[in-house]
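Structures are listed in the sections that come next.
Every number in this text was worked out from the coordinates using simple rules, so none of it is lab data. Predicted model, so just to flag it, every value in this text is computed and none were measured. Cβ atoms are built from the backbone, for glycine too; each structure is taken alone.
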Structure 1
């Protein structure tokens, strides 16, 4: 599935440019560094717990069957650094989506850009919906989801909120017009 994702440059609203590409096994060291550079709070929001995932678990996330992991890397003069990761993991006709953005790159539009990329990949791959599990206090991610401007099914279980975002409904509505 990763071959459906072309390497692209994303320009953020403040002008920073990042390269976004589909991850491969060779990206594991950079992804481990990303996780080590993120705060415990950011990891907690991504994994619903604060521990750094093991390299074995991260390796499984890099090339998920039926899904994709997008990485965003800096394009500056120095060596590129992975500053964000977006996962799309197949779950039957739906796909679970999750984001991790390094703390100093948060609130700059990168999460939104990656989520739109996952949505495009899910549509091309034929998934019916994206599913995201988010802590109710994760205000930045809640705002990111709102930017999708799509009808969303919301299910709350205590402090955990599950969002189901239809992928194909909006496209079918456009085609019907």
Structure 2
């Protein structure tokens, strides 16, 4: 869209709501991210790992806010970015949740949060981030529910907990309703 090369094909497989494997392919960059439960995460056959950043002040954050969700939830979206931006080293956005989240697994970004992505946007990246050593949680800090359309990914539990403390929660329609 708009000539942005950050497009991704994302496939995640779950068995009884448990992640088994995920693939995120960036065709215009020929980047294939894979994560297999218990076997780690890779980028084009090279093992990847998250960073070891534990504090927001040292973190490079990534996130998205789709037009649809921004229009409906502008008050929350603006407040969250205004609150978090001065606390972190910087914020990046790529235009695709699957790739943005996967950059945490790569160690290129230290955390990612978003309200509004669908299960097909994050199912694969969830496996990749966790297999690269990161954590994926609900934005309120509990276990991730990939149907809830709100999540965060972080390189460390400490960083995830700091992010949770600084974002305002809101609920969107679930993917399974």
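The value 33 for percent of Cα pairs over 23 Å apart was derived from one model only; which of 1, 2 is it? Only structure 2 yields this read-out. Work out the source of 26 here, i.e. which of 1, 2 gives that when relative contact order in percent (Cα under 8 Å, 6 or more apart) is computed. Structure of origin is 2. Given a computed value of 13.1 for mean count of other Cβ atoms within 10 Å over residues 51-58, which structure among 1, 2 does it belong to? Corresponding structure: 1.
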